[in-house]
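Some structures to go through are shown next.
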Structure I
Amino acid sequence: MNKQEPQLDMRTTKSVTISLPPAQLRTAERLARRQNRTMSELFQEGLRRLEWEERQRRSPVGLGDLRAVIEAIQEQARMAGLDKMKRTEINAEIEAARRERGRAQQKTNRRCK
């Protein structure tokens, strides 16, 4: 009376085997531990990111958005007169901004101690 029905494979995942050089395996294991992930979760996330990057590269909308941002930055630079600066002047401005940012970060670090 107790007729057994054939079991269906109800798994939603499939196991795979991959080969990695020993150094890359150690890196993957270290990343998984640091992020509290299983190796499966780590590789799944890596695949998701690769898929996302590929979609972004193919997306003309993403490029259009980037183009609009670049044009806005260029317009702001023109309005500020930065389009007339020499390369050495631009480099000096960048260095000054980096130094200032470094000082601000040091102040923040001192306050946190």
Structure II
Amino acid sequence: MYSTASAAIDPQAPGVADLFATHAALALGKAEKVDQLSQALRTREVIGQAVGLLMQKYDLDTDAAFGFLVRTSSHSNTKVRDIAVRMVEDTKRRSARLADEPAQGLVGEGRPDT
């Protein structure tokens, strides 16, 4: 303990400091837990999107698509979350690129050629 006012420290100060430290530690622990849960929800969402992409592309059920992600993760020594993020981002980029390209066989403002 340190005092800027005098050399003496109030006898209750160590107890108050201990109480403050306990409350600060509890608050920090709670904040970390909330952050972990928020990150887990975001991770779950992007993994679910990647599973859906695999299901659509390869006609897989949920378990098979998730198993594919897990095996890919294991073989490449990459987190499942990172693989899922890459898949979803690549799909979004591909979709945006296709949306920007003019459609084949269409003229004018996107109306079929008649």
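Where a number appears in this text, it was derived from the coordinates with a stated rule and is not lab data. Computed from a prediction, not measured in an experiment: that's the story for all the values here. Cβ atoms are built from the backbone, for glycine too; each structure is taken alone.
Observations
- A value of 65 for percent of Cα pairs over 21 Å apart, calculated from one of I, II, originates in structure II.
- FRET efficiency 1/(1 + (r/R0)^6) of positions 14 and 46 (r between Cβ atoms, R0 = 41 Å, to 0.05) - highest-scoring structure of I, II: I
- Test item: FRET efficiency 1/(1 + (r/R0)^6) of positions 70 and 94 (r between Cβ atoms, R0 = 25 Å, to 0.05) calculated as 0.55, pick one of I, II: II
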